[in-house]
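Structures incoming, each one as structure tokens.
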Structure 1
Amino acid sequence: MNKKKKIALITFLIIFVADIIITGIFGIRADMNYGAGYTIRFQLSNTTFDINDIKSIAKEVFKKDYVVKNVEFFNDNALIKVKDDPTGEQRSELCSKLNEKYSSSLTTDDLQINYEANVKFRTIVEPYIIPVGVSTILILVYFAIRFKGAKEMAGYIKSIVVVEVLFYSLYAICRVKFSQLTIPIALSLYALTTLIYTAKSESLNDKA
């Protein structure tokens, strides 16, 4: 192993170990979609609402650390998730602003408030395991047929592992919040790594 490869390997190991330590101590940071918080669910009877109006009201009441979602197809149920247990004043203000906006008669007793723990990382990635696994197997089969050897297959697996581990490690070390963009970014890196490695392998094979 030459000097450059040794330096790259040592750097990778340092980042990986730092990731394990930081994750073990502090856990994974997550935004309001995946992090722990309190959900406030309510129904506006005999009316439908614009989700943007609910977001505006939530911003006025809770200021920050909130997310708003539709929970029913007909837009008569909404869910607001906040980081901290809403105070009595916030609950009353929320009902007041909703009643003013939609001429409803919502009271604090109509608010269904529940605590939700952090979404488990396994739950988030589970839907992608089979599609990514099948794709990887098919790509490996292509390498086995195209290059008739295990060298390119092993190199591809190593490239994918290194890129994804570095991505996750930098997320943890820099304390970037896990959000709805995280998985698409990870999948994009997977696709980009596949394209680059395949193109490089084809180029080397043509020169051989």
Structure 2
Amino acid sequence: MAIKIFRNFFKRIFMSLFKNKREIKLGFYGPPNAGKTSLANRICKDFTGEEIGTVSKIPHETRKVQFKEKVEITYKGKKMVFKMIDTPGIATKVDYENFMKFKMSKKEAKVRAREATQGVIESIKWLDDMDIVVVVLDGTENPYNQVNITIIGNLVARKIPVLIVANKIDLKKADIKKIEAAFPEYDVVGISARYGDNLEEFYESVFKLSKKIS
């Protein structure tokens, strides 16, 4: 009898440890240049010392899904392990002529447009692998657009837990209330990925969502 009790005890301990070590797949989605990679970089830099990708003022700098395994985030004495997945920006249309405004040659612009289009397709495919998705929106832009509706619609269809981030709150034009009004059914956290403002609330919201799927 005593042996059985000890076995059950160690089994519970083992299952608890295994559960806590589970790597939660955390995806960053949103339109181009909203700050997805900037946010992912800041988190990865803070907890691993390394960034996940490069950023640029040119749209669609991220054109392939990039990720970092086993990012252990500590918040208020609690730890969770994440697989950080940074995805290419979602767009309903990619026009090569837009890239030529950034002094690209026609040939370079066409290549980038082709890669960006493929990146959009890849982003949508990766949704099936996500445990949680952080939708990063530019807080200075109008949230009522086809791209954002497409992203949210895909997430709703897959029943994936969502946190909406209103980025760039350091800018005067940022309007978090407009994003909250556009997506009243979701939590909206205002941050500045550039300066690291309000990341505490971001981590709290991510941990709250994580507990629901753990």
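None of the figures in this text is laboratory data; all of them are computed from the coordinates on show. What you see is a predicted model, and the numbers here were worked out from it, not measured in a lab. Cβ atoms are built from the backbone, for glycine too; each structure is taken alone.
Among 1, 2, considering only mean count of other Cβ atoms within 10 Å over residues 27-34, which has the greatest calculated value?
Values: 1: 17.0; 2: 24.5.
When mean count of other Cβ atoms within 10 Å over residues 27-34 is calculated for 1, 2, structure 2 comes out on top.
1, 2: which one has distance in nm of label points 7 Å out along Cα→Cβ at positions 59 and 107, as calculated, at 2.4? All intermediate terms of the calculation are to be shown ahead of the outcome.
On the way: 1: 3.2; 2: 2.4.
This figure was derived from 2.
Here helix-only ellipticity at 222 nm (-39500 (n - 2.57) for each DSSP H run of 4 or more, over all residues; to 500) was derived from just one of the structures 1, 2, and that gives -14000; the source is 2.
Between structures 1, 2, where is relative contact order in percent (Cα under 8 Å, 6 or more apart) highest? Walk me through the intermediate numbers first.
Details: 1: 27; 2: 20.
Once relative contact order in percent (Cα under 8 Å, 6 or more apart) is tallied for 1, 2, the winner is 1.
A value of 15.8 for mean projected area of the Cα convex hull in nm², calculated from one of 1, 2, originates in structure 1. Upon calculation of FRET efficiency 1/(1 + (r/R0)^6) of positions 131 and 155 (r between Cβ atoms, R0 = 25 Å, to 0.05) from the atomic coordinates, which of the structures 1, 2 produces 0.65? Derived from the structure labelled 1.
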